[in-house]
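Scrolling down, you'll hit the structures one after another.
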Structure I
Amino acid sequence: MELVINGLSKTYGNGVKALDNVSLTIPTGMFGLLGPNGAGKSTLMRILATLQEADSGTAMLGNIDVLNDKQAVRQVLGYLPQEFGVYPRVSAYEMLDHIALLKGVVDKGPRKELVEALLQRVNLWEHRKRRISGFSGGMKQRFGIAQSLIGDPKLIIVDEPTAGLDPGERNRFYNLLTEIGENVVVILSTHIVQDVQELCRNMAIINKGKLLYAGSPAEALAAMRGKVWEKTIGKHELEQYATTHDLISNKLVGGTPIIHVMSDMDPGNGFFKAEPSLEDVFFGAIHRSNRETVAA
């Protein structure tokens, strides 16, 4: 099964164009949707999750019309929003049992088997009697994945799942998402490049509502190979290089800026060729998009 999006657009009442004619084909497996805050990622996720209306365009999940047959979508959808509400005084087992009931698992026996299996799968079984209010960020996210798996979903949408997680919790979450993404369409919406690099065979970059790139991380990296140059500079030189070069990123290492610039030829002046990273792909696409917006 694949999700095919064509010409999806959404403009809010204040004039902000959150989505601008976005077209994407998303196959089975993990798909990374990268973009800075405010890029339009959450708007796209909410439309696909049937929580918001699009102004125009189409979205088909197999033979399901996502925009016009919302009930059919909800029957095969698992959704983990960036922030999801739970009853803090309720235990993990009670809450998952309640959600399963709301999702139509009425018979007590099968529901008990389902809840127990899901808690085991997300490694929360030994914490099943604890109140969710006492869970760590990673445990809450794993609980969120458990509830999203109820109903054997064909499409799972995960919005900014690793924000605020420590490295250990993030790795456990990566492993769980990788396992889930083997047989269903999983859309991972994030601004964290490492999430996509670790998990996704396919990706897209979105900024200010526009689709900037769609393809595999490997293809994106190959397109930049030989065009990324690196140099260590003084802090006082940063503004100068931003003016004179196609600066795509800078970061501090030991308090000293290291810059990456895009150039088809050796810029000279102490630059050396760098192996491109997915961060270079991401920041390069955002940089070009912002520059084109200013020029327009």
Structure II
Amino acid sequence: MTAPTTNALGVHALVWAGNTSDQEVRHAVDQTARAGYDILELSLHDLDSMDLGVARTALDSAGIQPVCSRGLAFDADVSSDDAAVVARGAELLQKSLAATHELGGSFFTGALYSALGKYPGPLTRAGRANAVSVIRELAEQASLWDMRLGLEVCNRYETNVLNTARDALRMADDIGADNVYIHLDTYHMNIEEDDVVRPVVEVGDRLGYVHVGENHRGYLGSGHFDFGAFFHALADVGYLGPVTFESFSSAVVARGLSNDLAVWRDLWEDGFELACKARQFLAAHIDASRSHA
């Protein structure tokens, strides 16, 4: 396989569609292609409603590469102390990995290590050990399919397991699989990290996926996140992996999921305009950072 010379650009499907019906998936693929992106990130929160064959055909026909992501629920949380809860989470992750493979994807990422929501207390030692064990087994299966996993670093209001890049590096070390990478997200970094450069440098060649979202998850460039410094850091470490735009609005996302994501105010209504401007923004920052690397 030829090594990439620049970053593939992606967009999250929730910019286009709030569910995974055949019609919505085809719409998301079509809009992704029209907006000029290379990758469509499909959330597997509604996996049981997705026809994987229909989705695979749409993706292949449009020449769009899928990446799949998900978080877990509290009754299927692999960082739980309850063995039955952990087992349900492990089964769900294996099912989601298989779905990613069936869709033609080679990268499965997200908060694979915990439920996505605010915890009432800190992570326990036993809970962390459970998450490490489950993801180690998941990585073994992924390796058989030549797939990679991403550990997305999320803020304290969405998990109590990995809140910083250093947390993720420690967990990846404990998992001990060379197909487990770190997934950084600028929205979460803005809340948890000391700055936007050091985490990128510390992760270095273990960075496998990047989410780009404004500090308020609206139009890129309309908030205060220092994207110039962030993209220069990516260039400095030689990162050539995917860069995916992520934003949520209840104008598209179903109310239940909007509530889970705490979308209390909508910063956009037109997903196509949002995504086109985001692609221009990403490409401009990547080009500027490469020219000064």
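The numbers here are math on the coordinates, done by the rules we state, and not lab data. All figures in this text were calculated on a predicted structure; none of them were measured in a lab. Cβ atoms are built from the backbone, for glycine too; each structure is taken alone.
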Next on the checklist: If mean count of other Cβ atoms within 10 Å over residues 146-153 is calculated from each of I, II, which structure is the one that comes out at 22.6?
Outcome noted: II
Checklist entry - When Rg and Dmax of the Cα atoms in Å, for residues 122-177 alone is calculated, the result is 11.6, 35; to which of the structures I, II does this value belong? => result II
Checklist outcome for this item: If helix-only ellipticity at 222 nm (-39500 (n - 2.57) for each DSSP H run of 4 or more, over all residues; to 500) is calculated for I, II, the one returning -13500 is structure II
Checklist outcome for this item: If you rank structures I, II by Rg/Rh (Cα atoms, Kirkwood Rh), the highest one is I
